[in-house]
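There are structures below to look over.
Just so you know, all these numbers are worked out from the coordinates, no wet-lab data involved. Not measured: the values here are computed from a predicted model. Cβ atoms are built from the backbone, for glycine too; each structure is taken alone.
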Structure P
Amino acid sequence: MSIYNQEAEQGVLGACLIGTKTSKGVAPLDIALDAGCDSTWFQSGANKLAWEAMVRLHTEGKPVDMLSVGEAINDFSKAEALMDACATATNLEYYLDLADKAQKLRKLDMLGRDLCAKSTSDDVDVGQLIAEASQNLTDLNATKEAVSVETAMNDNITVLNNAADGIVAGVPLPWESFSNHIGGLQRASVCPIVGRDGKGKSGAVCQMLDFWAGEGIPAVSFSMEDVARRTLLRMAGCREWFSAREVESGKVCWDGRWQTIDNVKRHALEQKLVKYRDWLMNRPFWIDDNKYTVEQLCSKIRHYHRVYGIQVAAIDGFKDIVHSKGESETAKEKHIAQELFKVAKDLDISIPVVSHITKIMDDVPITKENIKGSGTQFQGARQVLIFQDAGVPQITDDHTFVMSCTKNNYGSGGSVVLRRDEHVLSYSEIRG
């Protein structure tokens with residue numbers, strides 16, 4: 001198909017110029033605007049001027065006909081030629097489809113030329129170039145439509161029926177009662193998961209990832225802080241019920257003593273790993289442990305959403321995202337947070353992010369107000385999960401934790417007491 005289609009452009013303009021409303025009382029020009037048509041759809045300069053004149057007249061509430069458009073562009077012969085090019089508005093959608101394809105091909109051609117030009121630079125940043133190309137492709141493929149009142153209210157009816165059937169509006173969590181109470185992880189938002197270092201945040205996220213894989217919820221994991229194999233090992237341990245520590249150490253704790261794994265135990269563990277590998281390969285789950293700037297990370301998230309329709313992008317290690325903009329550490333982290341907020345809203349997905357916090361005493365409960373460090377950049381988050389390891393009455397020993405949810409859309413959030421199985425390092429919900 002040619003990237004220049006004068007016939008399609010003239011067909012769109014002619015159909016809009018006729019101005020006859022459809023059986024539903026909608027003007028052809030409104031149909032074109034709703035389809036996303038704008039001046040970039042027209043390669044010809046004369047066609048661009050005619051389109052812009054029509055839209056301006058329509059916006060001002062003036063008639064869009066041969067005389068008004070001819071006067072607006074100071075070319076009555078052009079307006080007459082457009083009228084002659086299209087005798088009826090019936091084929092408008094066909095012309096719009098052709099014009100849309102042609103303008104997208106022109107943009108792809110321009111993107112290709114731009115990439116070729118930038119790639120010849122001696123100091124080219126290949127990763128940044130790929131991120132920019134991915135963003136442009138996402139924008140090109142996006143359908144920008146204004147939501148109608150009917151559609152939005154029908155969505156509310158769907159949410160109501162799902163909630164009545166026990167289906168949460170957000171992305172569900174492994175702990176059912178807690179998940180239902182807070183509505184799951186909110187979509188179109190970033191949800192920081194904060195807690196003291198080395199207390200189990202990453203392990204809880206691994207359990208979430210395994211749960212989402214089992215539920216068929218498309219998710220991608222970015223193991224920024226650790227390598228991919230360890231994330232998968234923890235996930236496998238939760239489902240196949242074995243100790244990741246035993247796999248990595250080659251030893252098993254028996255009667256309080258660590259002993260070298262014998263061949264029978266080693267074979268059993270190997271079989272569990274193979275079983276989980278084969279199971280996970282057939283699930284909608286992807287994992288990445290490369291180091292990225294936030295622009296590169298967001299372009300990867302957009303790619304996974306565009307190609308696989310992910311609903312969750314879990315990021316383990318906010319502080320490990322490579323800084324790209326900002327003068328101070330705070331400014332750099334704020335830039336990262338803002339970019340993540342934007343991609344979550346654009347794609348209507350949930351982005352849980354494990355964040356590092358500092359300057360909280362070991363025996364003091366963590367609240368949204370006293371979060372310091374990387375977590376500070378998420379003060380505006382609609383939802384925060386706080387992984388409590390001390391300071392609250394429900395925590396009775398080193399195996400008990402509390403997951404708190406703050407700043408939810410409705411109510412004050414909630415909490416759940418979690419009991420960790422120290423063998424497989426997975427958490428179970430203790431219901432009061």
Structure Q
Amino acid sequence: MKIALVSYDTFQGRQTGYYPPLHLCNLATNLTLHGFEVTIFDYAALFSNMDNYFREIGNFKPELVGFTCYTPYVATFHKNTQRLRKYIPDAAMVAGGAHPTVWPEWTLEKMPQFDYAMQGECDRSIVSLAKMISGKCSETEVPGLVYRTDGKIVKNERDYIDDLNDLPQTDRSYLDRYYSRGMYWNMAARGKMDMMITSRGCPYSCNFCFKVEKKYRFRSTGHLIEEFEDFKRRGITAIHIQDDAFTANKKRCLEIAEYLSKSNYKFEIKIRSRVNSIDEEILRKLKEAGVIQIIYGFESGSQKMLDSMNKKTTVEMNINAVKLTKKAGIGCYGEIMIGMPGETKETLDETISFLLKTKPVVGFIPVLYPLPSTKVYEDAKKNCSLQGDWTIDGPWPWVKLPWTKSYSDLANESKRISRKIQRDPGTVFYFLRNHMKTMSWKQIKLLFRALKELHLR
């Protein structure tokens with residue numbers, strides 16, 4: 001039985017970076033171990049040129065085709081999968097990922113081109129689905145399966161992987177043909193860079209975030225060693241660890257850092273962290289382990305807004321994180337978001353003040369898009385401040401604030417903050433000093449093009 005797992009670059013190759021679909025490698029690894037023939041198809045070019053890509057998938061003659069559906073891009077996802085369906089009329093099509101997990105009925109009701117949807121973690125349940133397509137079990141025996149029967153949509157109980165160490169090591173060779181063509185951005189690293197995920201979930205519950213799984217779980221250091229060895233064999237010199245909360249478990253974080261500092265890998269590493277889960281000891285050990293950059297979810301420089309988000313952090317924690325990270329000699333990057341309920345011109349100015357005072361590197365500043373089933377979405381829907389909703393053919397919804405007349409009011413505030421910080425000499429100097437030495441010529445050209453466009457606005 002042939003199975004195709006399909007991915008494409010939502011930004012159509014026009015962004016400065018594109019991550020390999022590592023999650024599909026996880027599924028392919030398990031499927032292959034159970035005797036199925038799996039090919040991953042990936043694409044990074046204009047959607048108008050997709051027909052040859054779809055034709056390649058059709059020529060593979062798969063019996064099962066799987067996709068990952070993300071809420072912000074559900075409109076283009078719908079259009080592209082409708083187009084692909086014409087090339088694989090007899091294959092079973094299944095959508096998995098965060099959106100079908102949160103809105104399973106919506107997925108099958110709005111996108112009839114799909115035969116099935118899958119909820120939750122699919123590392124093991126995708127194998128059960130493949131067996132079901134092969135006639136070896138029934139639909140009721142597939143964990144997390146969402147399907148139509150007798151005019152109704154039925155949902156099976158989801159699978160839950162309690163111990164991530166039970167999962168096999170990810171086989172990246174499914175993407176070798178794309179790696180060899182340089183399809184994946186080197187992510188501002190000297191040499192070859194790749195990504196890895198060492199944990200799942202997050203121990204916090206921010207009001208704007210939905211989580212596929214509520215419980216925070218992590219792989220042991222011993223389980224990670226084989227992946228580090230694989231990186232070394234593949235010539236990887238830098239790693240971006242994509243965990244939502246890599247430093248949340250201090251003991252484990254220090255254990256991994258200690259192992260890496262004593263190894264001969266000499267990786268350059270980038271991680272993500274919360275501001276309330278770092279201290280001088282952790283930062284010192286991370287620096288010794290090869291960590292060159294930490295990305296923090298600051299979200300705001302206003303305490304009022306941090307409380308509105310249920311971040312469980314303070315502005316002082318944000319300031320301290322920047323101070324300690326810079327002191328440790330690690331590049332300090334951050335993420336900011338605007339448009340949460342309670343946001344005002346005053347809270348936006350507080351965010352600008354925080355950024356100009358601390359000078360972390362902050363890129364694009366998005367306006368909140370309320371994700372399905374999150375607290376901010378449900379509250380906005382209840383009090384009628386939700387503008388629009390998630391559809392298969394419309395713009396993203398947003399939350400109306402008392403001082404806004406249209407979405408453009410928030411978009412203009414996003415531009416105002418961006419201009420303030422990206423034209424600040426101290427911030428620009430810090431970025432260039434910490435970032436330029438790891439950038440490729442292509443990235444440097446893109447950087448100066450972006451700065452030029454910003455200057456012309």
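Structures P, Q were shown, and relative contact order in percent (Cα under 8 Å, 6 or more apart) at 11 was computed from Q. For the structures shown (P, Q), distance in nm of label points 7 Å out along Cα→Cβ at positions 295 and 391 is largest in P. Taking FRET efficiency 1/(1 + (r/R0)^6) of positions 151 and 311 (r between Cβ atoms, R0 = 30 Å, to 0.05) as the measure, the highest value among P, Q is held by P.
Quick one: helix-only ellipticity at 222 nm (-39500 (n - 2.57) for each DSSP H run of 4 or more, over all residues; to 500) came out at -12000 when computed from one of P, Q, so which one is it? Label of the source structure: Q. Each of P, Q could give percent of Cα pairs over 32 Å apart, but the derived value 53 comes from P. Comparing distance in nm of label points 7 Å out along Cα→Cβ at positions 119 and 135 across structures P, Q, the highest figure comes from Q.
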